[in-house]
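Some structures are shown below for you to check.
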Structure P
Amino acid sequence: MSLLAIAGASAVYEKLKEHENDIAMLYNVTHSPDYQNAISSLDTLTRVAHRIRDALCNPATLWMGLCSYGENLANTTTNAANYMREVQYISKKLYHTYTAIPTATQLLWITSLTGSAMIATGTALIIRARRKEKAVKT
């Protein structure tokens, strides 16, 4: 099982290795102070946009027909902030997966070798026990 996991991890790592610079760039951009400031600004803008929407959709101003503009503004800013957070989360997972695969592969090799050694030891002990059993019967 470990050998199959090693093969799978190695294949994924080779594919990701082709895009190593892109993965690093995406992570660096989405975890930069400027990116975080943009999310914070969108959060502030979202609060303002919701107040604008509430003002435009107020029964006193509803007659102006501007409620849909307020709804669009509130939805757009909310969606933009959420998309930026999602991209940040995805880039973090991708970067950490890429950097963890070599360690995981090494651990899988150790697991595989340990398992093989345990199988060989168990087999040797069974053979030895059967030989002793035969020697005692004769």
Structure Q
Amino acid sequence: MSVQRAKIAPTDAPAGERFFQALRDLRDPELLRQLDCTITELTTAVMETGGKGHLTLKVAVSKLGRDRQVGVKPTLSRSIPQEETRLKLLYADETGRFCLDDPAQGMLDFDAPRKVNVTSVEVAAEGEAPVKVKIN
């Protein structure tokens, strides 16, 4: 069974006119909003990261029933370049929690503050520095 294709007569319409008219005829403002947002997001990401990305609009057309009725299903896919993340060196303890220091290695607290309990203060005269301080 051979399929006869209709010849498309050249027109004076600007290039792309039929394509954009088809998008308008879909009457899908959400698709157009997604296209607007995605092209902006893609361009911004490419400028910021120097990476590459793509935006693909796939329009599936299928014949439905008899006559000239068709089903049109647009699908938008994209690949937005991401900023490269850096490797960070961490340790994992036995529970799987990340640690900045090796949990298997003991730590020495050279600069750790110590808690001091002052139990009494002796002052020689009011307003002067303490003479004696008792610490526990």
Structure R
Amino acid sequence: MSVADLLKQNFFEGGPFFMTLHYFIWILVIFFTIRVIKNFRSKKRDFKKLEKFNATILFIGGSGLMFSLFYRAMGMYNAFSVLEVTNDVSLTLLASGFKASLIAPLYSLFLFMVTSIIWFINRTKIRAEIPFEVDL
């Protein structure tokens, strides 16, 4: 199974609507990372804007994580509501449901790790280049 097939399978198992939002969050993180890099490499660096963009990157990653945990809790609540009514449930079906409910949080945990690393690297570079007269 190729990586593309695995991503497609996880996309549908994790729920197309919420997984689309996860991919949109990835695009936002990449967009703001590019903006930080472009602003940092320009001759007229705006350190306040760099700090703002960098904080936005971390906020978007954290929001994606919280969003996926909410989505998982909502799905688990619905699953337990169905289990409450149903008397006979196979363990295989239950395990596959738990596995599917972990797809979105795993994607967003990876996203949060990446955004945290990007944020830390950018923060270190920005703080090393800030002139003393700039007050953030």
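Taking volume of the Cα convex hull per residue in Å³ as the quantity of interest, name the structure among P, Q, R where it is greatest.
For this comparison of volume of the Cα convex hull per residue in Å³, the top structure is Q.
Tell me which of P, Q, R gives 1.8 when you compute distance in nm of label points 7 Å out along Cα→Cβ at positions 15 and 63.
Computing distance in nm of label points 7 Å out along Cα→Cβ at positions 15 and 63 on every structure in P, Q, R gives 1.8 only for R.
From which structure (P, Q, R) was helix-only ellipticity at 222 nm (-39500 (n - 2.57) for each DSSP H run of 4 or more, over all residues; to 500) calculated, if the value obtained is -32000?
Answer for the origin of the read-out: P.
Just so you know, all these numbers are worked out from the coordinates, no wet-lab data involved. Values in this document were obtained by computation on a predicted structure and should not be read as measured data. Cβ atoms are built from the backbone, for glycine too; each structure is taken alone.
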